[in-house]
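Throughout, read-outs are computed from the coordinates displayed, never taken from laboratory work. For clarity, every value in this text was computed on a predicted model and none was experimentally measured. Cβ atoms are built from the backbone, for glycine too; each structure is taken alone.
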Structure P
Amino acid sequence: MSRLHLIPLGINLKFIPKRKMFFVFSCVIVIASIFLFLSKGLNYGIDFRGGIMIEVKTQGPANIRAMRETLSGLGLGEVALQEFGAPDTVLIRVQRQPGGDQAQDPAVQKVKAALGANVDYRRTETVGPKISDELFWSGVQAVLFAIIAIMIYIWFRFEWQFGIGAIVALSHDVITTIGLFALFQFEFNLSTVAAVLTIAGYSINDTVVVYDRVRENLRKYKTLPFTDLLNKSINETLSRTVITSVTTLLALFALYFLGGEVIRDFSFAMIWGVLIGTYSSICVAVPLLLYLSVNRGTGASKTQIEATE
């Protein structure tokens, strides 16, 4: 019985010779992402802006459209509703009202009066500006610390050149993900920060797999031109990379279409992260090694070198 191969055995696609095209494309989307972030900004959720969050349970499936129309006419500013885990459970988010903490309670009472007594109010939370600011900077620090820790890990496992390549590719993935959220104005909250951290982990995992093969081939092929060696390493790991990405995407598409509004933005960020992470591992991280003066004797003993020559 033959095994399924998404990528034909012995394939030899020319990735490294097309590196300039990949670099130009990556520079364009990174610059565009930074421009979108600076010009449009992010649609920060209540986690980062502060506001009111109310969870209600209705009698039977909730008519979210009718509830949204009712609450939008209260003059409370931005009001967002989404199904929360079940058809009869709704999460209502109202932007923070001007006037300090004392202005939030009247807004809650307006919402309750508009919805009436036919709904069960499960919880009501108010996120203040101080807490939201702390959450924002905690999210930024989490991403930065993760990137620094990954760079140190790659540096010790390989060489500093590999660490630089990995961090450039990783930063590329994080920046373009933020740019995507700025473009479509999806809500950026703590769940999105979790998605960004997950994308970083997925991307670096792909990169390490290809870098491992590069290191092995550096030991085996001492006279093979470095460009051909890198291209060979990518092609040898391409089947594994594609299979991993496809199986991950199958799960993420199921979450995106069937998981409901609560995790839709998270799922969308993860889908983009898998796609851009796979691309950057192959088309950014590895080609960068050509310009970083990698030692051709990386990880090889004298006996191994003599045996391959």
Structure Q
Amino acid sequence: MTFVLSDESRYVADGGLETDLIYHHGLDLPSFAAFPLLEEETGRAHLTDYYDGYSAIADRAGAGLLLEAPTWRANPDWGANLGYDAHALDRVNRSAIEFLHHIRQRWTGIDEVAVSGVVGPRGDGYVAGERPEVSEAARYHRPQLEAFAAAGADLAHAMTMTSAAEAAGIVQAANEVNLPVAISFTVETDGRLPDGTPLGVALAEVGAIGQVAYFGVNCAHPDHIARGLLDDSATHAIAALRPNASRRTHAELDAAEDLDEGDIPDLRVALDSLRQHLPAVRIVGGCCGTDARHVAALWGV
């Protein structure tokens, strides 16, 4: 399928994949990476059960389903920590998309199911790091995007982006390989990106580089996101929300030894309040600390 997010589209996205698998299923995910689970039968079974939970939510909600690949860490720097060279990363990124195509076939009753290859930041999703050159970010992320395109992904989705420059490089590379691409930034408690950039400014900078399928915000509480909505460019551009239920800062979450699942009814109220200012939102899921219970509540099912 050619992915186009229309005014009529509504998609359920999943929740906090890594935190759910670690804290609720007892899995060990070195470097917070889920993609190695694709390498063996038991891991693929865990992933299948995980995605089936969100497929059921989409079915009950009468909405489409956005299947996001477990590839947030499947880039060269993080892959090297786990013993994956360029060839192995290409293989596992393709395998992730092929796996999701298999999952899509299990849920024929859902009208729209899109397979999305997830791109994560080169560094830590909670820390800004150095601001890269756009061309360097494009070069760095292009192999993963090429793997997604070759395996038949409907789009790529770069999540937890901490700088506009890295996101812009991903858009440039995705446009070059003719793969639709979405960008989701994360924000701190003040509503700004971790590098201090206002959300609206980041959206404008990336939008000027090339074609973006949609913009979103992830890995932040709705109250934190709301503080970043300072102009109409932000409120009318954001089409996807994957919030945390926790109100902790990124630094607090990074240092925490427990899982802050937040309060599910409170999250629903906070997100409903936020959505009053974001008329373009068509995709709703969760992020760190959330699971299918949170996402079901956000969809009212």
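Identify the structure, out of P, Q, from whose coordinates helix-only ellipticity at 222 nm (-39500 (n - 2.57) for each DSSP H run of 4 or more, over all residues; to 500) was calculated to give -20500. List each step's numbers first, then the result.
Details: P: -20500; Q: -13000.
Considering all the candidates, the number was obtained from P.
Taking -0.37, -0.46, -0.87, -1.09 as the value of log10 I(q)/I(0) by the Debye sum over Cα atoms at q = 0.08, 0.09, 0.14, 0.17 Å⁻¹, for residues 18-201 alone derived from one of the structures shown (P, Q), identify that structure.
Numbers: P: -0.37, -0.46, -0.87, -1.09; Q: -0.25, -0.32, -0.78, -1.14.
Source structure: P.
Of the structures labelled P, Q, which one yields 26 when relative contact order in percent (Cα under 8 Å, 6 or more apart) is computed from its coordinates?
Values: P: 26; Q: 20.
Value 26 for relative contact order in percent (Cα under 8 Å, 6 or more apart) corresponds to P out of P, Q.
Using the calculated result 13.3 for mean projected area of the Cα convex hull in nm², pick out the matching structure from P, Q. Intermediate values should be presented prior to the final figure.
Numbers: P: 20.6; Q: 13.3.
Source structure for this number: Q.
State the single structure among P, Q that was used to calculate mean count of other Cβ atoms within 10 Å over residues 146-153, giving 15.0. Write down the numbers at each step before the final one.
On the way: P: 15.0; Q: 20.9.
Here the read-out was taken from P.
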